[in-house]
Structures are given as C-alpha cells and as structure tokens.
Structure I
Amino acid sequence: MFAVVLGAAAGGGFPQWNSNAEGCRRARSGDPAAPARTQASLAVSADGNSWFLLNASPDLRRQIELAPMLHPREGLRSSPIAGVVLTGGDVDAIAGLLTLRERQALTVYATSRVLAVLDANPIFEVLARDVVARQAVTLEQETRLSLPDGTPGGLSIEAFAVPGKVPLYLETAGAAPPIVEGEETVGLKVSDGRHSLFFIPGCAAVTDALARRLDGADLVFFDGTLFTDDEMIRSGTGRKTGRRMGHISNTGADGALAAFAPLKIGRKIFIHINNTNPILLADAPERRIVEAAGWEVAFDGMRVTL
C-alpha cells in the first residue's frame, strides 16, 4: 500500500494568507527550515495506479499539480483519482470537492451525517450526480473502495467515531459546541488486506477505546494541530483553546505524546498542523521534543510504503 501526503497543514495552510507571525514569515521567505505546507489531505493506493484521497482540501488543485501520480494519463480527459473519503464536514476537508467538478467519474465516501451536509448545500451539485456517486459509510463496518467502473480498488476503509465537534459554520452563535463522538468527526482505518494505516486529522481526545484500537498499528497519521492547548491564545492569534476547536494538543497531561507513549505503533506522524505550531520549524526545540518521543512531522510530498 502506498500513501502520499498531499498536504500536512491545518486550515489556512502554512503560511496562512493573512498571518505575519514569525513562522509564516519564515515560510513565505523560503526558509528551508520552515517549508510551506498546504492543507491536510492524504492520497492512498493499493497499486500505485488508482488513488483515493482522504479529504479534499481547499488546496486540492495545487496538490494534484504537485503530485505526478495524480495527473491525467489517458485520452483528452482522465484521472487516476477514483474516489474521495471524508472524515468530516469542515471546510478544509470538503472545499476541494469543488475542484473535481469537471464531470470526472469518482465516488465520494462519507458518513450519512456528512453527506447530509453536502446535500444541504446546492453548490456541491456541481459534482453531477450522474457522474459522481455519493456512498454512505457505516461506522465500525468495512467498506470496500471501488474504481469508477465498479471493479475493486484494492483497498477497504473502516470509519470510526472520535471525539470532535460539528464544523465551525454549523455551530450555534454564542454557544460552545459540545465534544461528541458520532458521525461528525471520524477516523479512518485503510487496509489493503496485508497492511493498514490510520488517518485521524481531527480528534479532541484519545479515549481508552481509541488507544486500544491504535495499539499495534503499522502507521498512524494523527491530529497535530497545536503544540499546547492554549497556543493560539498565548500567541495572540486566536481566542480559542485547541479542545474548544475539537483538537487535542501535542503536549500536556492529556496530549498526544502522553496518550501514545504506552502504545506500540510502527510509525506515528503528526498531520493537520496549525501555522502557529512550532513543530513546523525544523530548528525549533518543540520539534526535537516530539521527535524524541518517536513522532515524525508530516510534510507535503511525504511518501510511505507499507
């Protein structure tokens, strides 16, 4: 099984278009220790020919152009992208679907709750339903991914609930949304029958059930949004904690480093990393902390073979 990181950053990317913070300035200047990153998405394949995207970020068009394996190969119009699997309805997970509107056959896989979000917004009807199928996935059940002609795509997914919240645009004004476990925020297990990887770009906490599920995994791409829960408040870039946004922090008693420490996992890779998080900087002491704990930091173009 092959996996390619199309984008490693959280919503807004790195550098974020309106950020003048130090990290974004360094990325914008071309500092080799602060390489730019687009918004989080992963491409997976069983054979290196047909690919499935895990989330469709707003940067998808640029990501495709930078990933030769996703380029058209046959006829006047074609694509090796066979489908898109969504982990939620946040803008940075679904906006890229609009890039795929050129009557190219593929399938969008998501929970019924997330598909309802797409159904409720007529702009997504540009994905003509006679060409782009929408397939509901049931939590805790295996779903086999298919090529546009219906033949097996060589991969299966299992979606499972992780602690999270509704997308920002569905929040009730003036009220903090509860952290829930349901169809709004899911993690994915992707398997080719021999090996498997987990993709969890948004997660508010590592529950005992989630820890048991991940223990022994070959590879986990996990929510790396913030280094500390109050990072955005302390940096003056926001007024919300990571948990309020539905994201666990890297550090702290309830952070990812502590939660994963007792687990036996082949490779642990942070993805969906906010522009304020210093682990994006290769020369930052925070990067050394996560690496010393056995973590890698995803970057655009990162390739993994299982």
Structure II
Amino acid sequence: MTVTRPLALLLLLVVIGLATAYALVQRRRGQFALQFSDASLLDSVAPRRPGWRRHVVAACFLTVVTLLVVSVAGPVRSREVPRERAIVILTVDTSLSMGAVDVDPTRIGAAQEAARQFLEGAPAGVDVGLVSFHEAPIVEVPPTPDRLAVVDAIDALELGPYTNTGDAISVSISTLERTIEQLQVTDESAPPAVVVLLSDGEPTIGRPIGDAIAEARQAGIPVSTVSLGTPTGQVTIEDPDRPGTFFDVEVPVNETTLRSVAEATGGSFFATASAEELAAVYRDIGTAVGFEQVNDDISMWFTAAALVLAFLTSALSLQWFQRIP
C-alpha cells in the first residue's frame, strides 16, 4: 500500500501529541488524587471507578483519528491487470551453436520449450511474432493473436550456419513498426512493443550491431536480450570438406554483445544456463509486457473503519459513562 498525498501523514503528529497529552493528564490526575485523598477511603467513597474502561474509549478515539488521517493521505493499492494490447517479437538464434548440449536437452530445445510456456502464460491481449536467424533472418510468423501458429513455427525451427544478429534485430524492429502502423491506420493507439532476442554468441556476419541498436533506439522499441548457454558448451558438426567426418567445436556463451544491446535500447538483459532459468525469464518478460500496474483508491476502507469504530466508541462511552466522548 502507498499513499498519493504523503504530506497528509504529518497529521499523525497531532495524534501522537494527543496520546502524549492524555498520558500526562492521567499521570497528573493520579498524583493529584493521591495527594489530597485518603487512599484507604477510596473503595468506600468511589467503589466503581472507570479504571481501564476510560483508557479503552481514549484508545478507540485516537484510532479513529488515525484512520481518518490515513484516509486523507489517499491510500492506494497496486495490482496487476492485463494490458488491452501489446506486441512481442521473439527473435531466436538458430545458428549451429544452438545445438550444444550444455543446456538440457540442447540450447535450441530449451529455447523452444520456454517459448511455448511463454505463449501459454502470456495474456490474451499480447500479440506474438517469431523471427529466426542464422545466415539471414526469417519472419516465421508476424505478430498475431494466433498462439497455435506461433507454436507450430517454433516446433519447426531448424539450425543453420553463421549468426546474423544485426540483421535479425533490424528485421524484428521493422516488423513491429509495420504492425504498429497498421494499428494506427485503424485509429488504435500504439501498444507497447518489445523485441525479445535469444542467442548464445557473437555475430559472425551481417550488419554491425551498432547500426541495429541505432535503429531500435530511433523506433523507441526496447530489445530485451537473453543469453543462453555455459562457457563449456560444445557442438559436433560435420566437416564440409570430408562428408561423414565429424568434430567437436567449442561454443562458449558470449554475453557482451547481448548485454550492450539491452542496455543501449532500454531493454533488460538476462543470462541463463538452464531450461528452468530460461522459462523463468520468459515468465518475467511476459508479466512485464503483458500486464500493467494500476492503483486502486482504498481510502473508503479507512473512512468506513473509522466510522464503525466511532460508533463503537460512542456506544461504549454511553454504556460506561452515560455520555458521548
């Protein structure tokens, strides 16, 4: 819970002052009574003294004032609600290094499973597209509410040579821009849009990363990046010069480029080394993109509680002391 008018809470100093004054008055009152009376005669002269009941009424009164002060401060409660519209492009590296088995079952296998889970958990108002890239980027599915079409495309991903990250970012950004333009033609406001780039290494071909970053920044579209793999990753490939001959190639994950892309475009960077971590990352991204925080005014709750307690205080005072405090 937070408050929209925090300066109003300074009124609580008045409550503290009243409580302090009450305590001092009660102390002086007791001292005065003992000074000018015979304590042995109190039970016969005043057999029914207010005692603790007087303090209950005072405490209830101070609580009423406290509740009213909090109500004036404008308390609000934050909660998540699904966005009416958002667009996400999943941009997945399908270079040969994604076949490494340092992530169970493979890097690409883990990426596919996490993407499926993301699609299952993303709010209905989020349109999702898919871009794959190795030698060149391919728009597998443009942004769509049809989750089944995206799942089918994810299942059909195949690995290929090279890593063209720069062009993949550029194609993802231009795909989002076209989608947003189409929405604005129909008089709809531009929804939040983000690229989620998953890869495991440095680009090997294509346009410079700096150019792709500049394009994303100009479009105002953040690129969140996910680095998948471990420093000890290896992949077995076939020697192109000797068919049937295979050899192992070390493909350690490289986070530098992906981190720089996220930081420069206003996205988030995640480093994962397991399928479970990757699934958690996708859930976080889905929540960040597909939900928004709204504040509900709950001042009425405090006002209602203060009124109820005020009525109770009055009833107790009438019952015990035949007067309203």
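For this structure, a couple of remarks:
- Ranking I, II by FRET efficiency 1/(1 + (r/R0)^6) of positions 118 and 254 (r between Cβ atoms, R0 = 25 Å, to 0.05), the structure that comes out highest: II
- Which entry (I, II) yields the derived value 1.00 for Rg/Rh (Cα atoms, Kirkwood Rh), for residues 78-205 alone: II
- Read-out relative contact order in percent (Cα under 8 Å, 6 or more apart), computed value 23, structure in I, II: II
- When P(r) over Cα pairs in 10 Å bins from 0, in percent is computed for each of I, II, the one that comes out at 5, 20, 21, 12, 9, 9, 9, 8, 5, 2, 0, 0 is II.
- If distance in nm of label points 7 Å out along Cα→Cβ at positions 246 and 270 is computed and equals 2.1, the structure in I, II: I
- For helix-only ellipticity at 222 nm (-39500 (n - 2.57) for each DSSP H run of 4 or more, over all residues; to 500) computed as -15500, the structure of I, II it came from: II
- Mean count of other Cβ atoms within 10 Å over residues 14-21 derived as 15.8 - corresponding label from I, II: I
- Ranking I, II by distance in nm of label points 7 Å out along Cα→Cβ at positions 86 and 110, the structure that comes out highest: II
- Taking distance in nm of label points 7 Å out along Cα→Cβ at positions 22 and 262 as the criterion, the top-ranked structure out of I, II is II, with the highest value.
FYI, it's all coordinate maths here, none of it is from the lab. This one's a predicted model, so the numbers in the text were calculated from it and none came from an experiment. Cβ atoms are built from the backbone, for glycine too; each structure is taken alone.
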